[in-house]
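Novice: Each structure below is given as structure tokens.
Derivation of every value follows stated rules applied to the coordinates shown; laboratory data play no part. This structure is a prediction, so every number in the text was calculated from the model and none was measured. Cβ atoms are built from the backbone, for glycine too; each structure is taken alone.
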Structure I
Amino acid sequence: MAEVLCFTVPPDCGGMNAKWFLKSHCGLSTRMITRLKREKDGIMMNGKILRTVDRVEAGAEILIHLPQEENSFLEPVKGELDIRFEDSHLLVVNKPPYMPVHPVKQHRTDTLANRVAWYAAQKGEPFIFRAHNRLDRNTSGLVLLAKDKFTVNALKGQVHKVYFALVHGKMKGSGTVSAPIGLHDDSQIVRHVVSEGSPAVTHYETLYSTKEISLLRLVLETGKTHQIRCHMRHLGHPLLGDDLYGGSPEQISRQALHCGEMTFSHPVTGETVTVQAPIPEDMQTIIDKIKED
């Protein structure tokens, strides 16, 4: 057994069906509950086996014995990691630009996943790469990794992320882009605002601006692929460096996008955790010039 989680049944949950309590209060998925039922002493209440058809008792102690998992095969590669938060359940890393999050055909070993695999090996920890969020290769910023199946499931819908972007043109104030996103028939990569696309909502706030460039703070209500990049082009303000969506690479050689802040309720302790990552040098140089102007 890798770890034991302990929960106390609050008074207002007394008499609740055990399966519902485990899903709604403990954050367990149906698949994890099914697996724990097969484990010896997988789920206990006050020292006795808790069945999913049982009722939980107010004030009772629920123990969940998380099963040990096998390592996934991923070649460990030594490299620097800018770790912004870590405990026995979570790891938050500030990913530099130009680095893929996980291996793909063109990038087998030069990814964040390879470096985290090496880091875990040095600590003697089991490693399965579970990224809660995935950033484009050229987007920098915070990537949240879960160290076990329980945590990755409990995080769903619980993480609030803030992005910073440099866009072409002068923008003022704040606003919301609510425009569906989808692929055109002639592209498998570039997203467009299309009526038959998936709903997508982006909130933005202008922090600084000149006639040529604006710095935005953005929050996503939905998490579609290329959502910020697509929505900013839709507004007529593509990201600097984002030649895929109409931006110019003259001042920066990648899309000027950074995930700079992340807030979530810790799945185990319940504490509110806020993690921040400074804006990288290539973007900061441009921002400093905006402030001067």
Structure II
Amino acid sequence: MQAALDQLRQQVAGVGYIADPSLLTSLWLMTELQRPLLLEGDAGVGKTEVAKTLAEVLHQPLIRLQCYEGLDVSTAVYEWNYQRQLLAIRRQEAEHEKHISEQALFSDTYLLKRPLLQAISEDKPAVLLIDEIDRADEEFEAYLLEVLSDFQVSIPELGTIKANSIPLVILTSNGTRELSDALRRRCLYHYIDYPDYDKELRIVLARLPDVGANLAAQIVEFVQSLREQDLRKIPGVAETLDWASALLKLDIKSLGDNPEAVLATLGCLLKTREDIGALPPETIHRLVAKAS
């Protein structure tokens, strides 16, 4: 097992993702036990990136289902291509042929596979990302639980479609609502928190090596201090990387040399008017001085 975990650590690091031992163990167990993995944590901590990284490491397709309130079967599983069906009917009528049969109309030719059906239809296992499951309705969550238990879907016109392969399933949740106990029991679980200084510094250097060690250290120190402020939306790792990229484009070598550039680029880190207004320039200058 340790050899497998070491190999996995090297693989994910090779594509620029820095994972702690507990996350690596969860990923390894997910693949070995073929159990869904529920990743919970605040927005921006890197939950979605885990699925992207796993797909890249395993050289498997990534299929993503973005959840939202009102998500239904036609968006998540399948729907019929009514335009093509109508064109087929009109073509038959124009050619004065006998009417196309209902069985022919409701066949694979006119079936649009959405993420859940697409994932179980792959010849080789895909990585299925069910993103922000907490935004979906409880009714859809119950339906999803049934799909994840049997890995098959029922289509009235075609019957039950069983999986060609069992996908590796990662669900993410920002904790906007409580998930059902049934879904939690079905999944392995891992909580992703904001990274500490050392981990975030390694992430920045791995993703953006051109930033340089000195500026990267200042960026991470500034963001770590920013997260201690009373903010509505705490900046995540994605925002740290965006800001680092912006400073790199502006050819900033040190935060202390150009504090005005920090003020001008705060929109990379803070995403609400309230948060920007809550940090006066003197506070930003103090955080810059601390980071420098």
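Novice: Assuming 1.16 is Cα Rg over 2.2 N^0.38 Å as calculated from a single structure, say which of I, II it is.
Specialist: Source structure for this number: I.
Novice: Tell me which structure, out of I, II, gives 13.4 once mean count of other Cβ atoms within 10 Å over residues 122-129 is calculated.
Specialist: I
Novice: Now for a different question. With relative contact order in percent (Cα under 8 Å, 6 or more apart) computed per structure, which member of I, II shows the largest figure? Intermediate results must be reported in sequence, preceding the final value.
Specialist: Details: I: 15; II: 22.
With respect to relative contact order in percent (Cα under 8 Å, 6 or more apart), the highest-scoring structure among I, II is II.
Novice: Out of I, II, which structure matches 128 when volume of the Cα convex hull per residue in Å³, for residues 42-193 alone is calculated?
Specialist: It traces back to II.
Novice: Suppose helix-only ellipticity at 222 nm (-39500 (n - 2.57) for each DSSP H run of 4 or more, over all residues; to 500) works out to -5000; of I, II, which structure was it derived from? Write down the numbers at each step before the final one.
Specialist: On the way: I: -5000; II: -14500.
It traces back to I.
Novice: Now a separate question. Using the calculated result 6.9 for distance in nm of label points 7 Å out along Cα→Cβ at positions 58 and 250, pick out the matching structure from I, II. Spell out each step's value before the answer.
Specialist: Numbers: I: 6.9; II: 4.1.
Structure of origin is I.
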